[in-house]
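Peer 1: Next up: the structures, one after another.
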Structure 1
Amino acid sequence: MTTITNPILPGFNPDPSIIFANNAYYIAASTFEWFPGVSLYKSYDLKNWKLISYPLNRVSQLDMKGNPDSGGVFAPCLTFDKGIFYLVFSDVKNLTGRFWDVNNYIVSTSDIEGEWSEPTYLNSRGIDPSLFHKSDGTKWLVSMEMSYRDGGKPGFPKWNGIIIQQYDEQRKQLIGECRKIYNGSELGITEGPHLYERDGWFYLLTAEGGTFYNHGVTMARSRELIGPYETDPCGQMMTSRYDCRLPLQRAGHADLIETGQGEWFIVHLCGRPLPSRGRSPMGRETAIQKVYWNQDGWLRLVNEKNTPELVVHTLLPEKPWPAMAARDDFDAPVLPLHYQSLRIPLADAFCSLTARKGWLRLHGQESLSSHHHQSLVARRQTDFAFRAQTRIDFQPASFQQMAGLVCYYDTTNYLYLYLTRDERGRRTVNLLINDLNRFSEPSGDGIVLDDDGPVYLKVEVDHDAAWFFYSLDEREWHRVGGYVEYSKLSDEYFKERGHERFTGAFVGICCQDFTGENGFADFDYFSYQSLDEG
């Protein structure tokens, strides 16, 4: 018996889609504006997961330059049929009021851990496309449908129900009539559909209630693929919305898998809010629950409740992966997989592991508020408490050149510890806080550095609190600014102010040059160490 503690994919890893193939389990998760697109994880035991690739790793597959914050890749669906792996996904180009602009695509491969095909365009009707392989050999695309007409949340399109259309693999296009098959339950905001065929029924698993604290998993079923579908009489078979004390909140957007031992599980997104704060800097994560089919043919949690558990069990034998190093010394020919950039890949001209042996060189581009060309590499926050540190060698020519360590949510919300020059030509270390485009500098004009050598930069985060430091020798550390309210790096913080965002906090390194001369900074290493107890 293997004990699994949730979440299984900590940090920003929402909208999980799971399959079993090649004697392993694979989960695809949303990446939104982060590039490469779609995080692909592998496991043998449903407990221990390893990031193995990003299927959308070329601009020809995914070009998000100019995409809005919390745009990009929504809700990928991973499926497998007759030796071929399929991935369908949304690329959301605009999120403005009632009008969202979204393009849906499909890619495929015969080697899930290798390269994927160029994308085939499907439609633009709505988000969360999912591919269903019917037992008769036909393939069908289901998604939610968006409408600009009245009936949606303020500032949002209307979630108009679940639609289905046949996909012709030979012609690589959708064919036949597009039909609405499900309006959703009374909870509404019906999205994230997945179809399954079992015992003469077609089961439709959906997410409802919106992806915040009213989120839930609703199932419906029909004897016919195109309906009509009846809603599970229990309403939501899983939700956290009735109990704010649950450690896993926001439970919803699920996918279903059966193991070789005949056990059934659903993977689902969740959030872990900070105590007394209700904010989740790590964003929406992925958890797993054990389920079964009751005598009436409906899916139920094994705990006989409709709330998610922190701990579940499986008959699968445990097969852990080697532990990931806490420190990256930039000695390898490529960056470790857990680093991503924003919207587009960082070209070799702006990100080099060979220009200076054992260092990562970043050439400065646009600001941290840019939707186009940033020189930033970052990794997910995966712990409530952590320490991130780097050593930077940077000789800025003026105040228009900056480089350093950043805790980043999106272009309007970040904490930046950086080096620059002041108006008198002195090198300084500064702290910049971007709080929804309200800027402050707790360090004032900056702390003057008399030494022109490399500088150590560090951030220590403990739940809601962040402190920033610099050192010239890695022994004596000096605080820059004071306590910073770290929980603002969360989508709930936006929600409190009437905006909706869907990602999570990252921490990384970056360089900017507003002169256009692409000055560079060298980073000797980057380390991320969990400080969570236990």
Structure 2
Amino acid sequence: MHPKPEPIEYTKKIYKPIIARAEYWPVMQLSRNRRSFIEEVTEASIERILETKPTRAALIEELETTLHREKHRIKQNAWAVDPEDDAEFWGEVQKLLVTISSDTNGKTTGQEKELLRRILYRYVEEIAGSFQHNSYRFARRAITFGFSRLLNASRVKGFSSLWSNQYSLQDKLHIAGETDHIRSLAQKGVVVMVPTHFSNLDSILIGWVIHVLGLPPFIYGAGLNLFNIGVIAYFMNSLGAYKVDRRKKNVIYLEALKTYSSLAIQKGCHSLFFPGGTRSRSGKIEKRLKLGLLSSAMEAQREMYQKEQKGGEPARKVFIVPVSLNYNFVLEAPSLINEYLKIKGQERYYVETDRYSNSYKIMKFLLKFFTRGSDISVSIGRGMDLLGNYVDDEGNSYDNNGKVIETRDYFVSNGEVTKDKQREQEYTRMLSEAIVLEYHRINRVFPSHLVAFVAFEMLQKKYDKLDLFSLLRLSEEELTIPYADFKATFERMRDVVVRMYHQNKIHVDPNLMGDVDKVITYGLKNVGMYHSKRTLMRDKRGDITTEDMNTLFYYHNRLVGYELEQHI
């Protein structure tokens, strides 16, 4: 049941909400019971931690490890969004732990569990979203109104253009792929949307897409660092985001995060998180996904089957929907690629910074985006079950031979649905591989992607004896490609990409078709168009050159993984 490639076009269909009344949105019901949900997540997290740390000594050791890491975070990597009493809280934890650890008479027995509860409650309180319908409605209208005004001002002359409705956001932000399919799945079960991740704007963009598709609001797993940025923080809070702090690597926090995600899914909340874990530093489509939150969806599915087995309500089916975000330029590209190059070949911790991302920069980016001729597309992939099998519009799963299969059976042992961590870890790994394949299949090739890929590969071939870093250090005078050579290679590569499209291995933007000179001009104009240094351009003689090899490398990387370089 492999889906056929869609036509090379976008839809501007207007979708009606599948749940018209806000009080019936699952996220709304979760928000109404926020306090009790926090307590439920806390207690469930305690149970899970005690399963792996059954002895008092093991639990105390875990608490001490958590304390050590949190004190290091506060000292080495504090953020403005952190609670004001952070140091005070962990200072109290330290005093209590000293007392508990030094107790040889058993007087403090049980206090280690109470301390665990306090820490978990604090974590879950931070993680939990604060969805408000009025704020959501305002944020949705503000985004749609504000962006539409900018769009019309850029395309219709005169002051009155600010109030024109000649152009809609869908003239600028294109939605393609399995739109009707995801709407159907959202009515059959619980959708977990898993997009690629390139920019801090991704969450707002996906929020708008969810609204346009007529889907009820999703809960978001958004990086806590985004809440440092004023305008982003407002919209994240309004759109029901729950916070993910990637600095916190301790077992207690990660368990709280997974439990929050799992229980929200079990309560019917459609969910969204970026399985790449963070923005792609290299510009490549993610190949290795973080399995933590994916495993929470797996766990939620199994637990719903277990509750059904015990006489509970019929289990909802969880559907995974990959989404590919396609940009001509990424605001943070120069800083992201520089971070990538610094750590290339090394597996080490680095401090995540957003020095190029603040409210002013974000607003400046939006002005640039809506007053220039650049587009963004969002490609919706085919829904899968938790094993990575494609599903039809009714939610039925199919194996590679087109045979209908029952997802529940994968969790059964000796006739009963059972918990098996090792088995579920293997299923999660299989699911992550299926998501990565779908990312590459639904990736939409823009002219900007292809001109960057061809230019970088031609330069790399020209200086084939240089390693990557030596290539990146070449002077501008050495980074020139005769236009005739570039055009011939580009045209040949476009033929390869179109052939792959017909083989259902990739998707193609409509602007990639037509007269090759016009396509190249369009690509050069759009690739990295925001940046102060031109990523790719034609010089006075008309030849192709670059002012910034690092960002050219970044945009080139979008098409890495398809073995296209063998055709250069």
Structure 3
Amino acid sequence: MGVLNWIRRRKGFILGVSLLAGAIMISGCGSKGDSGKSKSDTLYIGMTNAPDSLNPLFNPGIAGQFSIRFMYDSLLGMPEPNKFTPELAESIETQDNQNYTIKLNPKAKWTDGQPITAEDVIYTFNLIANPKVETTKGMYINMLEGVDDQGKLTSGDKIPDLVAKDEHTITFKTKTPVDPEYVKGFLGFKVFIIPKHVFEKLDPASIANSEAATKPTVTSGPFKFVTYVTNDHVEYTANKEYYKGAPKLNKIFIRIMNGTNLVTELKSGNIQMTAGDGIGVIPVKDLDMLKKDSKLDISTAPALGGQYLEVNNSNPAFNVKFRRAITMAINRQQIVDQLFKGAARLAPTVYTVPCPAYDKNVEMLPYDVAKAKQELAESGFDTSQELTLQVPIGNVLREQSADLIQQDLKAIGLNVKQQKLDFPTTLGNAKKGDYQLLLLGYGMTVDPDYGSYFIPGGSNNYPHTDDPKLTDMFLKAAAMTSADQRKAAYSEIQKYMRDNQFIVSLYVPDDIITKTKNLKGGIKEFWEGSLDDLNEWHFE
């Protein structure tokens, strides 16, 4: 797909734990000595969103995906956009863009000592494709022959042409020839391989609630799961037998706290880095102050994902005229200027500047109160009814943006009240479609196939979009083998999304990357690739 200079992503769950409670809990885990400095073999990471799930098959939130990657590896790593490195697989290759071969690393093994084999990979893909299994990974394997657009089997109980040639070699076939980077970026990088000998003992329909998924003891990554204290912290210990080399750190704690406490704990040395992206948000107002701290490294990078206003597309009253009215009523530039002091930017759709398919010629719908009122009247919406805007707590700037949005919508005659909820509840409501308006952040991928957010049945289709033309456009674009063809197709998608406003793109905050100077490793400018060298992280 072309090379990007900058990129990364977002989404997750917010806590309700006090600083005192967090300090007591973590001190019980041995967080620091009397000096206030971290132990040289223990890393403390600050994160504002609690993980929604530790299930390697079902993790819609970015905080969950981030937490899982410490302990589960995918077939390939991606330290830079569309630059793939070996992980569980040494390679994924094709001669014709339709028949692919996976070569596994023969040294890779599970934490119980058993080897990671072709059977594990085949079992993982077939489990994702099983209609009984709840998973967010279906859209990442939907290019395979024998599965539908949601990645579920159309018949039988196994994906056809998915074959183990030997213990470390798998072959598979796609429905049509597809871009190899598409296969590597989704099937290779986004799918966590799971141990067959553990999960095959479980009823597929009950995996989500099993201890194998929620308290894993057999994993493949550089760190092993120890415990998760809800809304407080996740603890890991080093996998000394890790096939890429024993980690240099002995323990990692992800501590969950709000943005204000992130700043306090960074300054005091109780955490040594923040999770970044949308799940470790440093308040913009504290940025200059942190930059003056000689112990910290602070940098910013353009983001791949942003913050959005979900308008429930399944509600017939929220037609295209209504959605366009909502968009044009909101003064998005005011949000950027007033709340972010320039550390954010606007985008006409969910496609942003770092995305390789971003079309700079697609113009935004303007902020135009008169035009918004006109389109609202033409929509036929009954303005006497009250609308509820659900707002997840924890991200202070997002909460503040809700106040500005509420005022703007009132200015065109809409009666909007706010309902503040914890993030897990908000995300659950988004998934079920149990909302009218809702604020949410998305973490986008390098590959521009965002169909999972807008195709019926897609794991991230929170706006509950069911537009046949948009679905067809996404499916055709994903099936193209030429990078130039795909870019042109996604340009048309951006124009169509701009015109129809299935979702309101509010703003794209810059990533703020924060860590102590003595930590070698940590969050990178390309956020998704940050954990690629996790086993090499250490303190000097």
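The numbers here are math on the coordinates, done by the rules we state, and not lab data. Computed from a prediction, not measured in an experiment: that's the story for all the values here. Cβ atoms are built from the backbone, for glycine too; each structure is taken alone.
Peer 1: Determine which structure produced the value -7500 for helix-only ellipticity at 222 nm (-39500 (n - 2.57) for each DSSP H run of 4 or more, over all residues; to 500), calculated from the coordinates; the candidates are 1, 2, 3.
Peer 2: Working: 1: -500; 2: -15500; 3: -7500.
The value was obtained from structure 3.
Peer 1: By the measure distance in nm of label points 7 Å out along Cα→Cβ at positions 181 and 509, tell me the structure among 1, 2, 3 with the highest figure.
Peer 2: The structure with the largest value is 1.
Peer 1: Going by mean projected area of the Cα convex hull in nm², for residues 77-244 alone, which of structures 1, 2, 3 comes out largest?
Peer 2: Sorting by mean projected area of the Cα convex hull in nm², for residues 77-244 alone in descending order puts 2 first.
Peer 1: Consider the structures 1, 2, 3: one of them gives 7.0 for distance in nm of label points 7 Å out along Cα→Cβ at positions 85 and 517 as calculated from the coordinates. Say which.
Peer 2: 2
Peer 1: From which structure (1, 2, 3) was distance in nm of label points 7 Å out along Cα→Cβ at positions 69 and 445 calculated, if the value obtained is 3.0?
Peer 2: 1
Peer 1: Can you say which of 1, 2, 3 returns 17 when relative contact order in percent (Cα under 8 Å, 6 or more apart) is computed?
Peer 2: Of the structures listed, the value fits 2.
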